[in-house]
Structure P
Amino acid sequence: MPKIYTKKVKQKVRNLRGQGWSLGEIGLKIRIPKNTLSGWVKDIKLSEKQKERIRQKIISSGAIGRPLAVKTNREKMEKWKERIKARVKHFGKYALNNPETGKLICGLLYLCEGAKYPASRFLHFGNSESGIIYFFINLLRKSYSIDENKLRFSISYRYDQNYEDLKNYWSNLIGVPKSKCLNSKPDTRTKGKPTQKKDYKGICRIIYYDTSLQFELQSIGDTIIKGRF
């Protein structure tokens, strides 16, 4: 049932409006919705000075409200992400506890980011995300009997990046000596175009000279995506 307001309340609203108050200010003071207030004061004419005051009030309120809204939305987004991360946290244990699961994950990753047989005759897996490279090489080591002597890596990088720094970074991350980094050249297309991402380390490519392992990973991926549906 609609709320009924007294003539005294309505008159107070009209008086405030006549003084040049905005509907938002009146609503906050008297706690009445703006759409209700607007019907009570629509016949009141405001001076240009009062209109300008209301315009400035709206602008200043927006300047205050926007950062608060951004902060609120950011906090909501963080809570949303944390709920999802908590929901899927248990998946992190599967690959580490079961070698067969590890092989399956390696196969799916390789199907997405690896060089395929017969165009390539050795394992060749590349990505710019250090977390993916680190996860892949260590899961590969855990799931298979890797001959470290067959491991190499290469780096694709931008023209303004320091090759030696990148080589040190990826060597330390994947546990492969710098001496096994294959010579690389910068992408000449990026000359004169500064790298925008401060943490960009180029693209690291894990290389393992074993055609059988390459084809096994490729076949695992193929089997999963072709044999389930």
Structure Q
Amino acid sequence: MTVLLCFQFSVVQAEMTPESAIRQSISGTFPELDITSVKKSAVNGLYEVLLGPDLVYASPDGRYIIQGDVIDLKQKRNLSELKRAGLRQQLLADIPENEYIEYSPAKPEHTVYVFTDIDCGYCRKLHKDMQALNRRGIAVRYLAFPRSGIGTKTSKQMEAVWCSSNPAKAMNEAKQGMRVADKTCTNPVSRHFRLGQDMGVRGTPAIYTEQGQSLSGYLPPDKLLQALNSQ
């Protein structure tokens, strides 16, 4: 359901450009928010506002903010989700190759990014499917998302996995419930966790395509391939 929020509004704002008025209203009410950009949306009279990876819409005077998706009924497209997917695509593309743990066939046809937790039942189920996924041409790039939070027993074990001399082997062991020898190093676990939160991850496994499209949680190999082929 669309939520309509009203900000404090002044006569001075009426004399500003829409971008300035919107920025002032949001910054004045929520100074902790990072306003990435403000520009006209596909809907006349509404401006698209990026708050980091989040997307909202604003009236030109900055008085109203609308939280919700814009749907183009003629083209049958969710314009808001397309925008969010583009943002996620860039965030995922910016992850250095040495930060994710990858399981890939020789010539992958599809690549997915998966926010995973070593103790999650469905994450372990997906990991058991790894050979089947690779046979279907699907490469999997794991990102860390300890659901219990940073600093917990699970997150420390995930740090040990990423710090291992053979992270893929250590991940195999962790997914089987085996304890990985404690090891510390400069690792991306907390960074991945924050990225997942920014992208709206609420549970694991959270699967994203290279194009930033969000798929549902666990899917059997054939259904995951079907979902990827339909993108």
Structure R
Amino acid sequence: MSTARQTVHIAGDSTAAPKTAAVHPEAGWGMALPFYLDPAWQVANHAVNGRSSKSFIDEGRLAVVLAEIRPGDVLIVQFGHNDAKVDDPSRCTEPWTSYREHLAEYVRGARAADALPVLVTSVERRSFDPEGRALPTHGDYPEAMRTLARDLAVPLIDVQVESLALWQQLGPEATLRWFLHTDDGRRDDTHFSPLGASAVAAMVARGLDSTAALPAGAVRRLTEDVPVSWFTWSEYPA
């Protein structure tokens, strides 16, 4: 009887990516996702800083993922932050055309490998108006992904909506702890502290459960705090 573990693969950008000790305590949500999954499931975090749905493919990174993926695995796809870089043609996509076209390539690749693609809308930045209302920052990209998920019958985890609601609930001051606002002067409203990374990973895990992308019982600890001591920062880039 085989004891091989199934794998959740992550294709994404810096909000999900593993981080090195040089940027501690910055953490991507993919670093925290294993804490919310049963040990029968492992996480292969292929996310890389600065990549878009386009550049991840153009650099051959999707090909690497698809070479590793096995039947029954899950491929999580979250891009959008860097697709909106209109001044960088190597990364920029248009939400209703090229963004959808590139996302569809991930879907086709996963399905061809008998794996399950799961689309995840981009987690929101920390952005508030003067009245303290949390603001959406991703334009049409989340809605373009939602419509693609419906068109292709792909499970969707709407982290954009869920994260915006959480930031609104917490408010401008409390959210500082969830993002990379540190004693050494870093003021980053896009990337996460371990607390923020854990919160987003829990959203993804909850979505994997609610969409039945993972079997019953594969998700755990959704109501528990994840200790910072569980995180690991590598010495060298992956």
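Any read-out appearing in this document is the output of simple, stated calculations on the displayed coordinates, not a laboratory observation. If you're wondering where the values come from, they're calculated on a predicted model, not measured in any experiment. Cβ atoms are built from the backbone, for glycine too; each structure is taken alone.
Which structure, out of P, Q, R, was semi-axes √(5λ) of the Cα gyration tensor in Å, for residues 40-151 alone calculated from, if the result is 26, 16, 14? Checking each candidate, the match is R. Assign the value 1.4, calculated as distance in nm of label points 7 Å out along Cα→Cβ at positions 80 and 192, to the correct structure from P, Q, R. Working through the options, I get structure R. Identify the structure, out of P, Q, R, from whose coordinates relative contact order in percent (Cα under 8 Å, 6 or more apart) was calculated to give 18. So the calculation was done on Q. Work out the source of 3.6 here, i.e. which of P, Q, R gives that when distance in nm of label points 7 Å out along Cα→Cβ at positions 168 and 184 is computed. Computing distance in nm of label points 7 Å out along Cα→Cβ at positions 168 and 184 on every structure in P, Q, R gives 3.6 only for R. One of P, Q, R was used to compute Rg and Dmax of the Cα atoms in Å, and the result was 20.8, 64. Which label is that? The read-out was computed on structure Q.
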